[in-house]
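Heads up, there are several structures right after this.
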Structure I
Amino acid sequence: EIAAKDEAHERTMRDMQQSHAMATRESAQRQRELDGHAQHARELEAKLRASEQRCDEHSLLCSQQAQQLSEMAATAETKRIEASHTISELQAQLEAVTHDGTSRVEVFEERLARALAESEASNEEIAELRRRAQE
């Protein structure tokens, strides 16, 4: 009877040791999996932070470029208005020239042609800036 109890006790001990060993292996496996997941999460976090930083830098650059385009458009508009006034002034002066001021007419015509060319260049610059702003 004692031998049977000893045998049963030893079987129980072996079973408990095997269960403990299996539980230890499973626990170690789960810990490795958790460590892998934690490492992956840290890598994803680092990528997210880098992506957010690139996004912030790009946003700042876009904002600066939009400001520059706005300033360039305002400058081009000012030039267009100035050219328009110059054209109006030159046309008025040209109409005021008398028949004996032929050489003055030629000078005014040249100035008028230059002003028209500048106006056209300003209009093209405004169109280009608008196109770039829409992009």
Structure II
Amino acid sequence: MKEQLFWEIIESSWNDTPAAATQRKEATSANNTVLFPELAKQLEHVVIPHISQRLTTLNKTDFKKFMEILNKKIRHLDRDEVHAHVGGSDDGFLDRRGFIVGMGEGYYNTVDKDPSKAARGIEVEYFAYFGYDVYEEKFGEPL
């Protein structure tokens, strides 16, 4: 799996719910942080299930690669300048980085280039972990 497919899986999963996709576009294009709490709920309760469904169609190699890319993206945001803008304890900071990645490539790249664009205090705890559960359900073994 290439990084482009990783982002396509996330993007397609947002697009499965047009209202959420529209709200995400509005929030990220104008950096309208008022919309981010609702988007975090959408990501957790609507988008993650769509991503999970797409992951169940992958073979082991591609599934593992998806998780490698996800972990790489989350680790890349593990920087002081990002932490200064999103806040949070160690666990909270991880969950906030999960939200950033889960919002898709555009928002991720925006925050990567300018951490001051990150929404403060918005997190999706499960985003960093859900793939491990899906993998174990699909393949009958832990990742």
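Laboratory data are not the source of any read-out in this text; all were calculated from the coordinates shown. Quantities reported herein were computed from a predicted structural model and do not represent experimental measurements. Cβ atoms are built from the backbone, for glycine too; each structure is taken alone.
Of the structures labelled I, II, which one yields 0.95 when Rg/Rh (Cα atoms, Kirkwood Rh) is computed from its coordinates?
The correct label is II.
If distance in nm of label points 7 Å out along Cα→Cβ at positions 66 and 90 is computed to be 3.8, which of I, II is the source?
I
Identify the structure, out of I, II, from whose coordinates mean count of other Cβ atoms within 10 Å over residues 2-9 was calculated to give 15.0.
II
Can you tell which of I, II yields -20500 when helix-only ellipticity at 222 nm (-39500 (n - 2.57) for each DSSP H run of 4 or more, over all residues; to 500) is derived from it?
Working through the options, I get structure II.
Matching task: 1.00 is the computed value of FRET efficiency 1/(1 + (r/R0)^6) of positions 10 and 74 (r between Cβ atoms, R0 = 25 Å, to 0.05). Pick the structure from I, II.
II
Taking mean count of other Cβ atoms within 10 Å over residues 42-49 from the coordinates of each of I, II, which one would give 19.6?
Source structure: II.
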